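Read the figures in this text as sums done on the coordinates, not as results from a lab. Nothing here was measured: the structure is a model prediction, and the numbers come from that model. Cβ atoms are built from the backbone, for glycine too; each structure is taken alone.
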Structure I
Amino acid sequence: MRLGWEFNGDYMYWHVRNVETWKACFRRTVTALRSTAPAVQIDWNMNAHTDKLPGSGRDVWDAYPGDQYVDVVSIDSYDFFPTSVSEKSWDRQCHQRSGLCTVIQFARDHGKKFAVPEWGVVRSEGGGGDNPFYVQ
């Protein structure tokens, strides 16, 4: 179950406004879910390319609710704002605080599964369009 997905995007009405309140809500929800469905897997999901939480400017990782509340750490990643058009731009983005490489390493370090529930190319303004480099 992917709760509060893309919490670091202000385009989601459930985005983080107050870090401690958001984490407390996440924890209470997980506790309630597990009380009736103990085997449920909880996915903590961020959006790529947004290192700071909207409004507060705090680091995206400040919203992590704790290992006991998370089974899967995931990222939604689109070729959008900015695009990945070369090895250099891919590497720079991958190692951002909210980058794919950083999220993978965090999942490994915390013994969590890793997932990419959403990814794709974007053809609107700011996107890379049909970008074979990104797909590869």
Structure II
Amino acid sequence: MIAPAFSWPTRVYWEDTDAGGVVYHAQYLAFLERARSEWVRAQGYGQERLRLEFELVFAVRAMQVDFLKPARLDDALSVSAELRECRRASLVFAQAIHRGDERLFTATVRLAALDPRDFRPRPIPAALYEPLQALVTPAPQEPT
């Protein structure tokens, strides 16, 4: 297993932008999805293994996003993913997109654990739940 903090590099391509060369708002969500998928893969699970071995898929249940600054064509970005909560049937990730040291976007993403056959909520199997619990990174404390 790797450390809980995770960063996935990406570049902004023409297909990611609007006519002005600025990243289209919905594309930020695709960047987040890819980073979470790569985070899961880096933990040794991967989406297909989760589906076949654990009979589990995760789907976005809720998301809070904050667009801080625009990303633009050809920008090299890093997309972070940190597991903040692991409950019996859901996960919460804190994610951010940076261009160098500049934070462009932040998000909190809640994922629901679902049965892949009928897409109904189900508990995360114990064999997966315990390792995920160990990867939870508490949110940093705000200065008082």
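Of structures I, II, the largest value of distance in nm of label points 7 Å out along Cα→Cβ at positions 8 and 40 belongs to I. Each of I, II could give distance in nm of label points 7 Å out along Cα→Cβ at positions 24 and 112, but the derived value 2.2 comes from I. Which structure, out of I, II, was Rg/Rh (Cα atoms, Kirkwood Rh), for residues 16-95 alone calculated from, if the result is 1.06? Source structure for this number: I.
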